[in-house]
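Multiple structures are listed underneath, in C-alpha cells.
What follows is calculated from the coordinates using simple rules that are stated; it is not laboratory data. The structure presented is a predicted model; accordingly, all values stated were derived computationally and were not measured. Cβ atoms are built from the backbone, for glycine too; each structure is taken alone.
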Structure P
C-alpha cells in the first residue's frame with residue numbers, strides 16, 4: 001500500500017480515486033470548468049441535471065448573491081438527454097474522471113426512462129437522482145418532501161440499472177434520516193446530503209422579490225452547519241454511504257463532513273467563486289492526512305467522538 005491511500009468506496013459498486021466531487025449544476029457538463037481545473041485529478045464529476053426533454057428553466061432573475069452564499073431558481077434548465085449524449089458526452093468520455101449523471105424529472109416514468117437511456121453508456125458510472133423536483137401528476141408536490149415518493153422513485157430506478165444509485169436528499173424535511181432509511185430499503189447505494197435550503201430575498205426599494213420565482217435554493221457557506229447536522233443525523237441512524245454537500249469552501253470544511261459521516265464530498269457554490277478550489281481543497285486534505293499520520297482517507301469517515 002502506498003504511503004497515503006486516497007481512494008474511497010461509495011457502497012459496493014463505486015470506487016473513487018479521491019473523495020472530491022464536483023456538484024451538479026455548478027460546473028455544467030464539465031467542459032466549462034476544464035480550462036481552470038484538470039478534471040482527471042478529481043474523484044468524480046456530477047453532471048448538471050439531465051431530463052428526458054430539454055428544459056428552458058425559470059425566467060430571470062434566477063440567481064442572486066446573498067450573505068454567505070447565493071439563491072438560485074434556475075429551474076433545472078438543461079439540454080435534454082438526446083443532446084447530452086450527442087453534444088456533451090463526447091467531451092466527458094475524454095476526461096479521466098468518474099462520471100455520475102444527475103437525473104431530474106417531473107414523474108417517476110421520466111426518471112426511469114432517462115436512466116434506461118443512459119445506462120448503456122459505459123463512461124457513466126452511476127446516477128444521482130434529484131428528488132427535489134415537482135411531480136406534475138400530483139399538483140406540483142416536491143418528490144423529495146414525501147417519503148412514499150422517494151421510496152417509489154428509488155425502487156423504480158433500481159429496477160432499470162445495476163449501476164450505483166445515489167438519492168440526493170432535500171434538507172427541507174423534519175427528519176432526513178427517515179428519507180435515507182427508505183432510500184436504502186428500496187435499493188439505493190448511497191445518499192447525497194444536502195440539496196439546497198429554501199430561501200428568498202427582497203429588494204428594499206422596489207419591495208419585490210429579487211428572484212422572479214420568489215423563492216430559490218440557498219447554497220454556500222451559510223448552509224454548512226445545517227448540512228453537517230443532516231449528514232451527522234443520517235450517519236448516526238442509517239447504515240448507508242453519505243456524500244456530503246453544503247457550503248464547503250476550504251479543506252477544513254471537507255474534513256468536517258468526513259468526520260461527521262461522509263464518505264466523499266461535493267463542491268458546489270465555491271466553484272463559482274474559485275474554479276480551482278477542487279484542487280486546492282484536495283491538496284489541503286492530503287496535507288492534513290500526512291500531518292496527522294492518516295494512512296487511509298476512508299478512515300476519517302464517521303470518526304467523530306462524542
Structure Q
C-alpha cells in the first residue's frame with residue numbers, strides 16, 4: 001500500500017498506533033505501520049539530534065521519518081531521493097568546512113523551517129506543514145516545542161551528537177550522554193493527547209540513549225505512557241544480536257545492558273507490556289512481559305508490514321489477557 005492509497009482520515013475500526021521513533025529503524029517501522037493502519041498512525045520523533053547549520057534548522061529524525069512515510073527517502077538511507085548537492089559544492093569552493101552534508105532539496109526544507117521558527121511558528125506546526133506538503137496521511141509530532149540538544153562525551157571531550165556521529169564516526173567508548181534542557185522542557189498537548197488516545201503504544205527499534213530517552217525522559221511523559229490504557233510494545237533494535245546501523249552497541253555498553261532482548265527490555269521495564277525481537281530471552285524478562293519472537297529485519301516493504309502486524313497481534317493478545 002502506498003502513501004497515496006493509505007486512508008487519509010482515521011478509521012475507527014483500525015487501532016490508533018503511537019510510535020516513539022528515532023531515525024532509520026524507527027522510520028522504517030513507521031512506514032510499515034502506515035501501510036497497515038494508515039492515518040491512525042502517529043509518530044513522536046526525537047528532536048534532540050537537531051542542529052542549526054548553514055543558516056538552516058536541520059531536524060534529522062522527524063525529517064527521515066517523514067521522507068520514509070512519503071516514500072521519498074534516498075537509497076543511501078538519508079535525505080530526499082535523487083537530490084543534488086550543488087549548494088554544498090559551492091560552499092566548499094567558498095571555503096566552508098562541509099562536514100554535515102545536505103542535499104539541495106533537503107536544505108530547502110531546513111532553510112524554510114528556520115524561517116518559520118524565526119517567525120514564531122511552533123515546531124509542531126512546522127512539522128505538520130512539512131508532512132502536509134509531502135502528502136503524508138499519518139501524523140508526525142515532536143514531543144516538545146522546546147529546544148533539546150544531545151551531547152556525548154568521549155575521551156574527555158564533549159561534542160554535539162552530530163559531531164560525534166559524523167566527525168567522530170560514532171566511536172566509543174562513551175563516557176557520558178546528556179540531553180540539554182530535557183528536565184526544563186514541556187511536553188506538547190498534542191503529544192499527551194496522542195498517548196492518552198492510543199490503542200497501542202510502540203517504542204521503535206531506535207537507539208535507546210540517543211533517540212528514545214529524549215522523548216520518554218521529558219517531564220511527565222514516561223508516567224503518561226505508564227498510565228495509558230494501551231498495551232506498550234517495544235521492538236528491539238538488534239538483528240541477530242547486532243546493530244545494523246549506527247552506534248547503538250556503544251550506547252548499550254554505556255548503559256550497562258546486554259546486547260539481547262533481556263537487555264533491551266530492562267531499559268523499559270517500568271512501562272512495557274511486551275517486546276518483539278528475533279532472539280529468545282536467555283535471561284528473565286521483567287515480570288508480566290509478553291514476548292514475540294519474529295524476524296525484525298526491516299529491509300523490505302513486506303517485512304516492515306509484517307513486523308507492524310506482529311506488534312499489533314501481540315498487543316491484541318495482551319489486551320485480551322488483561
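Observations, loosely collected:
- Among P, Q, structure where Rg/Rh (Cα atoms, Kirkwood Rh), for residues 81-224 alone as derived comes to 0.99: Q
- Highest-scoring label, criterion being distance in nm of label points 7 Å out along Cα→Cβ at positions 65 and 273, among P, Q: Q
- Of the structures P, Q, the one that 16.0 was derived from, the read-out being mean count of other Cβ atoms within 10 Å over residues 73-80: Q
- Among candidates P, Q, the computation of distance in nm of label points 7 Å out along Cα→Cβ at positions 121 and 193 that gave 3.0 used structure P.
- helix-only ellipticity at 222 nm (-39500 (n - 2.57) for each DSSP H run of 4 or more, over all residues; to 500) from the coordinates reads -10500; which among P, Q: Q
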